[in-house]
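Heads up, there are several structures right after this.
We did not get these values from a lab; they are worked out from the coordinates using the rules stated. Just so we're clear, the structure is a prediction, and the values are computed from it rather than from any experiment. Cβ atoms are built from the backbone, for glycine too; each structure is taken alone.
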Structure I
Amino acid sequence: MLKIIGGNPLMGEVTAGGAKNAITKMLVASLISDRTCFFRNVPNISEVEMTVALCQEIGMEVQWDQKEHTMQVRSPELKTTYIPQRFSGANRIPILMIGALLGRTDADIVVPTVGGCKIGKRPVDFHLQALTSLGATIEYREMKKDGAYFAQSHQGLTGTIIDLPYPSVGATENTILAACRAKGTTVIKNAAMESEVLDLILFLQKMGVSIQVDVNRTIYVKETKEFHDVEHTVIPDRIVGASLGMAAIATKGSVFVRDARQDHLVTFLNKLREIGGDFRVYNDGIEFRYRKPLVGNLHLETAVHPGFMTDWQQPFVVLLTQVTGTSVIHETVYENRFGYTTTLCEMGADIHSFNECLGGHICRFAKRDFPHSIVIKGSTPLTGQNISIPDLRAGFAYVMAALIAEGESNIDNLQFLDRGYEDLTEKLSLLGAKIERHAKKDLLTSQTL
């Protein structure tokens, strides 16, 4: 449990760290070959730990120096192609095992159902359609507790033209991984172009894959028969970098986020500047600082890259509770991503949700009775509360709200927060936050005394 007493501006320097959504995918991609892969800037977070355990189950050998943030992996042979049910619902990584393993083995691949944060349905139909187009046979079967996907390509995979119905990050990555060993050339249209996808592409090119990014969201992947050893530095986490920057401005402080990259944050920085948030870009990071009262009346729509990232939305909502005027956010990526605002309202925020598309774009959730738009009226003071985290990004939004709230907040369900934020308590404490982490029973005991 986190105990936070709000009211202190964050001041100082902090490092963004490696991107969760990049390193986890590259670890799975390493299974494509039997060569050695060496990674730098690996974050020490539970999401990486879960992915490592998953890959070790398959046969990956791992040497992880957490102090130096480096990791060396190699998968000389596959010990099994059966992913146990205990990995069901752990995160979104297991489904990517299908694409990574289809070209390396002719054995049946069994993968448990996908998990991750409960922010709306994230169906794998796009994944399965693309992999089937390459020649895979995939079926869903009920197991003892949860279902599993059974996949195989006994006749091998063959490249083809795949037009994704939606530029899904996961479906793009899964298709790329399978295409690396598919005969001929695979063309992926309407592909996701997020920074983490491009980092995966750079990693695969180092590995020996002939892969090209073209205009109009098109990726070309040629069959790869010879792989190489790889050294790769993971890109900084643009979600963590933006989150820490917003926390600095919301608390009326000034924080230099080392390794934050302007080219990964362009859309976010534009919206930050629209409300009066100040920043300065340097070669080795970005300084975020509060200089004057923030002004709202902002309209924002989340979207796939290069649009405003859905994972920036939650802390940005907290920031908008502290600006003057009325702001509107239209969520177009996930249909159930505003559930966390109920707790913010209990803290004093003035937020109302709507099922309609409150934006210039009619999204795929239109007329489907999903509360995917909100109106935020500011500025409103917040007061500390006892809070339970429902998912990863809402978790940081609650931490940020507690940092600016009057009084004490106690936040539990920290396992969600640990998935994506490395040493968050220590980092915020060094920036001046009054924050402590306790075992829940220890906190209760101290309060009783």
Structure II
Amino acid sequence: MAGGRGQFSSRFGFVMAASGSAVGLGNIWGFPTQAASNGGAAFLLVYLLLAFLLAYPALMAELILGRHAHSNSVTALRKVSGSRLAAGIGAATGIAGFTVAGLILSFYAIVAGWMVAFCLSAVAELSGNQALASWLTSFGLWRNVFFLLLFLALTIAIVSAGVHDGIERWSRRLMPALLVTLIVLVAYVLTLEGAMTGLEVYLMPDFSRALSAQLILNALGSAFFSLSLGVGTMLIYGSYLSDEENLPLLGGIVTLVDVSIAVLAGFMVLPAMYVALHNGVEIFTASGVLISEDTLIFTVLPELFATIGLPGIVVSFTFFFLMSIAALTSSISMLEVPVAYVTEEYNAERHAAAWVIGGIIATIGCAILLNFDTLFGFIVTVTTRYSQPLLGFMFCVYAGWVWRRNSLLQELRKGYPQVEEGLFWKIWPWYVRVVCPLIILGIFAQSLFA
């Protein structure tokens, strides 16, 4: 049972941990830049709708599977299988899930390391050490390796401390810090010249684009990936929940927090882009297309901060501190997926498992850095564009088709005795069987031809 393997001590602790897993770099910079490239508020409206039409039902599939098994994804999918074939496919899906989670973390930690380096660069500038500040913002191999290892060491240290003393304790600290930092940045950016133009782009919808097939597919992808679905992170967090918790309610809260932070980030990033444009920093290519996300974060925004003077250095520190927190809360859940499997399947000691698995991921990350032009984009594409949708599809299939309906209902009744009378049970079972798999396959098909 969950009590012997760790368990969230409170509803708030779970919401902070699960929201932290969902709220990553994609929410803070990916969603706003997607909105800027896809009609602003038109994209925002479609995204909000699809977050609850796709992301919430798929999230529930993972949470229910995890809480039912009180175990890792391999065991959870085996447990709901009614045949040896289904159990074998489920085990393979779980293994693929934690493998993909580890690969995602290997490149995610590289980008997160850049965030930490840029954050510390602002400190170096404030102290007058320009040489150190320049090194921290350079794309050098040793800088990249150092901050990759530093970021992974922080992640490993938290995961190795366990569910309550590590994941929950730090999520309860980091998520409120993230939210406060984000609100402060939004309030400041909106006072700058040019911000209102960006705010208008964000809030005034171009309804002619709202029904665009490309916009809908992009919004579908953003909604799906924003909740860390497909690799078992939400399943493993669900496995640490008490049987008394109301899963549909908790899943709704996590989805709402995740979406709210993504939307709030838009109030910072889009106005900041147009502040940069107002200050002479170019944000569009010669053809009028918004520049790429990585250039925006690591070139345009630092140039913007530089135009503000001393306050800009403080804002730069605050912004990259925010990004570092967002990255850390997500990386914790990614590492927990393989660590949970190894500790439960092989009775390994958690501390050792976290450091060994983290060391393997660090080695892969260093290999990516040594062959950056070849491996970075390749691994990003294989994991996020192809693997995550297919794995998310399999979780929906197991929750909707493989798992017996009566057993699933009994699981939901544990924390919600009146579930049969509510709207959730009237819609979700058939929705996760038919609609979610079709939508996810649509995302996958779009990725093949993108």
Structure III
Amino acid sequence: MKRDVFDQLKKWKDSGRRKPLLVTGVRQCGKTYIIRQFGNECFENCVTINFESSSKYSGIFDYDFDVDRIIRELQIVTKEKIIVGKTLLFFDEIQECPRAITALKYFCENMKELHVVCAGSLLGVALKQDNISFPVGKVNRIRLYPMSFKEFVVACGEEDLINVLANWSVDREIPEVYSALMKKMLKDYYIVGGMPEAVQTWINTHDYDETENVLREILDDYADDFSKHSPMIELPKIRWIWDSVPVQLAKENNKFVFSHVKKGKRAADLENAMQWLKDAGLIYQLELVEKPETPLSAFADTSYFKVYMSDIGLLRVRSGVSYSTILDENENYIKYKGAFAENYVNNELLVLGKTPFFWRSGNTAEIDFIYDNKTGFIPVEVKSADNTQAKSYKYFCGKYSPQKGFKLSLKNIADNMCEDTLTISLPLYMAWNIDNYE
């Protein structure tokens, strides 16, 4: 399946400031697959060192950090040539060999011409461990997310539709022949999500039940990870928070409240567990900005936030919402419809490289997302249906006068002025293309 990150990998390959590359991302989002594809298509050979599958590789790094020696011994063990400029050296599950992570510094300093890529399950968690000497300033990074809606549509065989909509003029309504299909595919995306195995199962079978089995297996694997890789003292807290995320998202005021996780527990009791889930890439934290000035991160309130899940399909399963509920849009969907739309938009913004926050003025007004751009900041209001009446958005524009903003809903594309702000009404299924209208 085609992934947009492939182009980033090719740019890294040809970059003049290339260093060993660290690819991070939630478990099972496709890191190993895309790196191997990259190696096979863009190099003469790809040598994969999987530290989890065999302990023999770790011993090579135990002696010293002489990269010439390391390469010689890796060639002996793998019986493959590692040639500068022609080979991609792929360290998979690198978290299982902390000294290999440290060795990246010496690859950067003494063999920079060799293309080295690293990935691993729960690598974000592993890098926080005290026993790992991380090579600060000696690696490049790419974060891989679950498949975006755009990637999902392409994987489903509708790349031509993406190409048609990529440069769509805001002056022309999107005709029913396109919008109906995109709305249907957005429902399917809410059901299937972007985990590659689930997407591939959906493409192969078009069976919702079979796809849901895959999602449940992934969630079971995540639960096993809690037991295997988290500190024992944090294990019950991690599970409490993990169970609480979909429940708190469904509330009208979906600020994450620690006391709602477990009775009697406070933020100080649960913060480490929350951080573990963030480091694992399983959840994203969206912080409040009460005073929107750039850079927004300087004015964020880290104690007041929302929490979203890394994948909309996994969120749906954990929320107990059946695929038929979404397809039929019955009354059971009302409780979660807004939360799903917000979680979806949050993840699309992250894939686009944006760092979203949200804005709230007391209990009277709220903007779902706000992010920095070159001219200031962009407010984004999200509606799960075709109603785009938004008092909070109008109030925000009147008070802070951003140059441009967005309303994302099921309404057709259009533009208008709200106070002094040029506002683009963009269909939810076009969130992947928001950069085109900034």
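Some values worked out for this structure:
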{"quantity": "Given -13000 for helix-only ellipticity at 222 nm (-39500 (n - 2.57) for each DSSP H run of 4 or more, over all residues; to 500), calculated: source structure among I, II, III", "calculated": "III"}
{"quantity": "Comparison of I, II, III by relative contact order in percent (Cα under 8 Å, 6 or more apart) - largest value held by", "calculated": "II"}
{"quantity": "Among I, II, III, structure where distance in nm of label points 7 Å out along Cα→Cβ at positions 192 and 224 as derived comes to 1.9", "calculated": "I"}
{"quantity": "Given 1.4 for distance in nm of label points 7 Å out along Cα→Cβ at positions 40 and 208, calculated: source structure among I, II, III", "calculated": "II"}
{"quantity": "semi-axes √(5λ) of the Cα gyration tensor in Å, for residues 216-391 alone derived as 34, 22, 18 - corresponding label from I, II, III", "calculated": "II"}
